[in-house]
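Listed next: structures, encoded as structure tokens.
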Structure I
Amino acid sequence: IGCGTLSSALCMDKVRSHKLVSLEGITVPKGIVIESINELERARLFAKELGYPIIVKPIKAGSSYGVSKVKEEENLSEAIEYAFKFDKRVMIEEFIDGFEVGCAVMGYSKPETGEIDEIEISGDLFDFFEKYNLVTSKIHVPARVSREKSDELKEAAKKIYLALDCSGFARVDMFVRKNGEVVFNETNTIPGFTSHSRYPMMMKAIGLGFSELVALLIKKAIEEG
């Protein structure tokens, strides 16, 4: 049950997934890829053009490993070197001024969604420590958005899910800018799946308990997969 090899590889690669999603008319963050610390000057010029803060992250990594929010140029080199510890390619990306949301999606050619959740953070990033400990962060299910915005996010998540050839189940992560614009972040093809993880909690919010969710995913895989 779950996404195949091609889909999982696409979703892990932030550059390729962003390109495909942008073809669906969904906004993605502006960014460039560097393959060596020798491209630092190019990164500096791009960051200056974007304006600080910016995000520096490995192209292929999960759980926010190697991700930094850089507020000043003097910290850019260190952030890039850190990201290169996790991948051979690094993305310099615009910082999205807004908040992060997620959408649990399941199914095949006609995907369905759970409720939208919202991450409320008090620090700079929803990093590895916060993702697994929630010391200062909170997860709101459903997200604190209007019904219209929630519906828009669900439709965007389904489009992204299909564009990236997802199947079975996946969690689509997005941002909502302060002006309301939806921006794609990434798709997690193996989201956390304990009874209190984000994916099951989004499904619980529409009435699917953990056991029922697992049974439904199996049923859909047999009938539609």
Structure II
Amino acid sequence: MSIEKNRPGLLQRLMQAGLVTQIVIGLIAGVALAWFSKESALSISLLGTLFVSALKAVAPLLVMVLVIASIANHKQGQKTSIRPIVMLYLLSTFFAAIVAVVFSHLLPQTLTLSAANNEITPPSGILAVLNGLLMSMVSNPIDALIHANYIGILVWAIGLGFAFRHSSDTTRAFLNDASDAVTYLVRIVIRFAPVGILGLVASILASTGFSALWQYAHLLALLLGCMLLMAVVINPILV
């Protein structure tokens, strides 16, 4: 009798499971809900919208605070091995782009997406691209945070990081505490990923139909194949 009382319930088991397991459960639950009740699936689309909005809101702040804190707290003469890391990153990104282009041509994919209401005008030439890049770099830092302009965020964060190198130890300790606080907020948002994915999957399948599920499954299989090729073959060769 005591064993039955101490056995955790289903909800408690779900809460104790890993994040990946919870995300998979949320994904399966979203598919099942869209299959059995289209109206209910559409009604929980707010969960997915809230999760995506929270991620978009906290990500720019996280990037700025982490970059400022890491540069400001770097000590002179401290070995970081940043050059080989950057070179490996650039080479890995280059080969990943090649793999993606090759497989996208060998195995072309089709996705059913809703048409956007606004039309996007592509840049007319290289000068327009450079002009847009430079204007993004010198944009107002508050405006860059609001509109998630990561180029402007990185430029201001790097500049402020080098400026804070000459600040007091108390200020640099505060920057570390601020980065820890924002990281904690991001972890809280990530913990709601299973619920957000439940709402996203259920609403997308209910609105587009299950034919789109197979399209996403094919795309996911292609992405996983490319990631596996990079992880098992190309990255070990580079390292």
Structure III
Amino acid sequence: MAGAAAWPSNSYEALIGAVGTASLGDVILHAAENVAGVDEVFGFWIEGDGSPMPLASSGHRGSSHKRASLYSTGFHSLDPLLPLIRNLGEQTSVVSASLTAGEILDPVYRRECFDRPGLSEKIAFVRTCGTRHYVLSFYRSRESLPGITDRLNALAEFTLPILKRHGELIGDEVGLSLTQRLEHRLARAYPALTRREREVCARSLTGMTAEATALDLGIAETSVLTYRRRAYERYSISSAGQLLEYLLG
């Protein structure tokens, strides 16, 4: 593997040993910190127009887990790199992309995930397997020096298959909120639903009112009712209770 000599063999052993455990994010961070001065890591998979499914995260600057959750539940839609990732076809090699904090146009996303923790850039590596994109993002507080991306690429080449196996062992819903788990299950049980219809139906199943759902999703209350009606009509369902019955069945 290119660049493998840049980091010690015990890093391989530590990564393999952490598969299927909650410590994988910490182990990835330790390896990345040693070779490239990385301050935070976040690994996830994403499929179609769905939300990111977190697999591992760790960092030195405040709550990296909170930032991973914020990204997965909304900020991902503001990430300039995500459209590029979604459009990748299946490939055998790892693809990389990067951005600086200044390239993020949304001020809230930039403040919460970059400015406040003092992070200045993100370097993301992607491997696509079937319809899923496995993404490993490295965050740094300092601008990249020559050779940083090559060193991280060597780490990502080895780590992304581990991240994929980690996801298979822990299950697709680890670390997700109730609403996210319901969205995930609705996508499997009702594949014809659009992303917005899944979001609305998931919140109905948790007992959220149309008004609360509208506020949570940032859409009009009338739109919530329309999305829910379309979803029910598509599967000849008359209530949230019936939707849940079919979901569990």
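Every number here is computed from the coordinates shown, using simple stated rules; none is lab data. Fair warning: this is a prediction, and the values are worked out from it, not measured in the lab.
Descriptive notes on the structure:
- Which entry (I, II, III) yields the derived value -14500 for helix-only ellipticity at 222 nm (-39500 (n - 2.57) for each DSSP H run of 4 or more, over all residues; to 500): III
- Test item: relative contact order in percent (Cα under 8 Å, 6 or more apart) calculated as 25, pick one of I, II, III: I
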